[in-house]
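For reference, the structures are reproduced in the following blocks.
Read-outs throughout are calculated quantities, based only on the coordinates presented, and are distinct from any laboratory measurement. From a predicted model like this one, the values you see are computed outputs, not experimental measurements. Cβ atoms are built from the backbone, for glycine too; each structure is taken alone.
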Structure P
Amino acid sequence: MIVVRATSDASALVAPVRALVERLDAQLPIYDVRPLNLYVERARATRRFTMTLAALVAFVALVLSAVGVYGVVAYSVTARHHEFGVRVALGAPAGQVMALVIREGIRLAARGLLVGIAGAAMVTWWLRGQLYGVGPWDLASYGVALPVLALVAVAACAVPARRALSASPLEALRTD
């Protein structure tokens, strides 16, 4: 393999380099002549595809976790619709009702985060030979992932929390 550094257009040097190689040894085949950046791109293509695929899977997992938290909290709000109506009828401020729902969602998400941390540490320990520069307790990775997941959990709780505010006090007092 021959690498030629050029200050101008590298394609203009192909013919002179071919002539030089033929002068040195006419039996050497000359093939696959292209700029070095194309070699580098081809070498990185597999890793880039793998990282893109991993990012896509991570995004889908994040969306699924948000949908899961939303679903559980929305079900809880629906089941407790009467209670929220009574709370509103008794004068509970809107912020207090929303905080109650969001607090329950955060409690649920915190349990999931603890299980997720344990699972991630086990999987990372198992794959430690495949991961360069990342240990089972890589604080930077957890320091980024945990706040993002907590923020997504809070956002997933916001819609059901707003729905809890729509509980009609009249409807809650009529039924029972």
Structure Q
Amino acid sequence: MNSRVVYVDGGNTFNPYAISAIAKEHGLEPRFALQGIIISRAFTAYQLAALVSERLEDTLKRYRSKLVIVSDITGLFLDRDVLREEAGDFFKKMTKNLSDLASKRRIIIVASHISRPHSRRSLYLRSVLFGNATMVMGVKESRGVPKFVLENHPKILPFTINFPSNNATMDMFTEAR
């Protein structure tokens, strides 16, 4: 997209070694690839909400970024030290802010969400997140093989496809954790 990427790390998932390996695999200079990523890490739900609501737009202007990645957007809001009502209020404001920012600045915002189906709070946050999303896509497993799923899009009907590699397994997506 000919711009820097803003990576808001809500899940402590950023791995510079993985970025370097992917860059090498595609014939790019790893240092150049890493210099194209502006990273900010949050350690609490409050920090994540503040990064998105108070600092993200200025960062986008400063670096003229067209792509934002927010990793594990719900994870920090599941902390027991964050009151349920407070988590819901902060999360609603944050996701609305992201949605408005994407429309206003005409940028792409990708937010990853790790499904935690046995948590009522996680299910609630998921519904808020998906309610504010223009498009919802995911990776699901079927018989050990990952599949790409487009669940919601304003112009395309939902569909599922297998990953192109016959060697793809779900381990590829969980190694960093």
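Upon calculation of mean count of other Cβ atoms within 10 Å over residues 39-46 from the atomic coordinates, which of the structures P, Q produces 10.4? Mind dumping the intermediate values first?
Values: P: 10.4; Q: 16.2.
Structure P accounts for this read-out.
Given 9, 33, 38, 19, 1 as the derived value for P(r) over Cα pairs in 10 Å bins from 0, in percent, which of the supplied structures P, Q does it correspond to? Before the final figure, lay out each step's value.
Working: P: 8, 22, 17, 13, 13, 10, 7, 5, 3, 1, 0; Q: 9, 33, 38, 19, 1.
Structure of origin is Q.
For mean count of other Cβ atoms within 10 Å over residues 7-14, which structure out of P, Q has the highest calculated value?
Details: P: 10.8; Q: 20.5.
Comparing P, Q, the top value of mean count of other Cβ atoms within 10 Å over residues 7-14 belongs to Q.
Using the calculated result 36, 17, 14 for Cα extents along the principal axes in Å, for residues 47-94 alone, pick out the matching structure from P, Q.
For Cα extents along the principal axes in Å, for residues 47-94 alone, the value 36, 17, 14 is produced by structure Q.
P, Q: which one has helix-only ellipticity at 222 nm (-39500 (n - 2.57) for each DSSP H run of 4 or more, over all residues; to 500), as calculated, at -11500?
Numbers: P: -25500; Q: -11500.
Of the options listed, only Q reproduces it.
Could you figure out which one of P, Q the value 33 for relative contact order in percent (Cα under 8 Å, 6 or more apart) was computed from?
Values: P: 33; Q: 19.
Comparing all candidates, it corresponds to P.
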